[in-house]
Structure I
Amino acid sequence: MATMQDQRQDRSVGDRVSAITSTVDRIAGAYGPAMVRWFLGLMWLSNVNWKVPPDFGGLKNYVQAGIDHPVLPGSAWMFEHIVLPNIMPFGYMTLFVEVGLAALLLSGRFLRVAAVISVLQAFAIGLSVANAPDEWYWAYLLMISLSIAVLVQAPRSRPTAPRTMGVVVALVGVVTAITTIKGGFGGDNSVTRSLFTGRNDIPDEFGNAIFIGSIALGLVLIALGVGTWALAHARAEVRRGAGIAMIVVAALLLLTYSDSPDTLIIGLGSKAVHCGILATVGLCLLPWRDPAPEPVTGRSGTES
């Protein structure tokens, strides 16, 4: 009798474990790929503002670290004689690549291309600073691993819906307006802040990288979010035209990024991060068609 009760209890425990496992697998399969690419996309997006043309002073420090603390034989010579003398074109290439990577990953478009470029970019950064003082070389290996994870999950990952992105952008606008409210309507280049005023990496450094600008810029982001939500219901031709226009405008605005006065040409405390947000919205608006499901085959190999 006791043995039968023990067997029932074992089956009951096994059923509960199986149910929990199934639930975890279902949730991970539904949301995991998007979470991985969003984490990677936000990482790239939060690190674009300090790459400021035309001098790219912050980037020069990374290049100098690659010269002073080489990772591979010959890498110091490359940084000293090729990259450093041509820091402006290399700087613009880095800026556009990382803004583009953030937009592709956050929108979920062309993920395989984005993942491969992310691997190469992470490797290039690690090649310059992995041996520098106070650097943790595993960080760059983890960046590469996360990029590979995006590549592996690309077949199961769906693009971000325009309505979802509209809500996200509007929320970014709200937080931006609240964060910069003490700097006045047009802002003071985010010198005076009401949020993210500490010195911690989380949330202060991240908040200062993303929620930056002014009240006016926050309102612009809210309007962009609302417009994105509305365009989600428009015809494919309208969405395609609006999406392409936003991507082109984002690229042109990025060309105006300058250290004097450290904003885009539109002012209002705008930074490179806002070009990434605009490009992301543009990519989300591009029409997307679900790939045809793979045929289900039976044991004989014929479609069922």
Structure II
Amino acid sequence: MTAAKREVAAMLTDGISQREISRRTGVSRKTIYRWANEMPRPDSAPRRHFVLPDTQCKPGEPMDHLRWIGRAIRDYKPDVVIHIGDHWDFPSLSTYSAPESGAMEGLRYEDDLKAGNDGLSILHKAMGGWHGRKVLLRGNHEDRLTRYLDRNPKLSGAMGFHQFNDRSLGWEVVDYHCGSPGQITIDGVIYAHYFAAVNTGRPIGGTAQNKLNHVGTSFVQGHVQGYEVGTKQYATGVVRKGIVAGSAYLHDEDYKGMANAHWRGVVVLNEVRDGQFCEMPLTLDYLCRKYEHMSVARYLREHYEHAEKRFTLARATA
């Protein structure tokens, strides 16, 4: 076996995508595909995945939970961490409000960029001595930057993903492709910010069960706030699951109004092997109690002014 083939084999064993291996090594994807099929299929030990749903960092909003999540990663010692996307919120690049509207008053790209970079740095520092594989998928909020530069090409270079600190902090990045989220398969589970319908390119809607029927295999996606699981068991005993988890932040989203009272947290997948796993959701309230020794409602009320007016989580019973 050549040195190049040994290097590719090691990366495949680690679960790195063939696209990423090709980018790193210069070996064609056709050759990598052929080598992958020639590799023996050992009865590998099950692994642990740690999934971060949408964090949506933006200026002026609390990011304390990223410290709790980083400590949880350090404590749970997963084999791989997957951030499902929408880390940088980019309200200044939103097209939902007119540029001259009150909603856009005072918003700045530089502030949005800094908020996301600061949030990822907080997470990274809290991980401490954990140095496993980290995968970050681009979400539709990061894609706001791509669409903005497409409309304003003269700003290319002055603005761009090179200003993000994800790659410098060791994250393997899965980019958007042709206006839809990129996908990556790790231990038989497909991850994407969301899955696009075949004929429209729009996000597949409906329940997690409906999404599972369309995706056809075990998956985890973000994009939709809350937490939902779809399950399908076959006569062979094989179980396929689809998880939709799209909210790991403390703040409220203005457009949701009273609907901000949804699940917030992270998801640990235990015993992951060949697309099967046992899921363990951890709420932000659980993490706050674990690391701050108080409920998230009490924490917000003690650390932020007018918390009960600003945050749905602060209005919960302590």
>> Computing mean projected area of the Cα convex hull in nm², for residues 38-93 alone for each of I, II, which one ends up highest?
In response: II
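One of I, II was used to compute mean count of other Cβ atoms within 10 Å over residues 158-165, and the answer was 13.9. Which one was it?
Working through the options, I get structure II.
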> Comparing FRET efficiency 1/(1 + (r/R0)^6) of positions 142 and 214 (r between Cβ atoms, R0 = 35 Å, to 0.05) across structures I, II, which is largest?
Replying inline: II
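Given that helix-only ellipticity at 222 nm (-39500 (n - 2.57) for each DSSP H run of 4 or more, over all residues; to 500), derived from a single structure, equals -21000, which label among I, II identifies that structure?
Among I, II, the structure yielding -21000 for helix-only ellipticity at 222 nm (-39500 (n - 2.57) for each DSSP H run of 4 or more, over all residues; to 500) is I.
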> To which of I, II does the computed value 164 (volume of the Cα convex hull per residue in Å³) belong?
Replying inline: II
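Since every read-out is calculated from the coordinates, none of them should be taken as a lab result. Small disclaimer: the values here were computed from a predicted structure and weren't measured. Cβ atoms are built from the backbone, for glycine too; each structure is taken alone.
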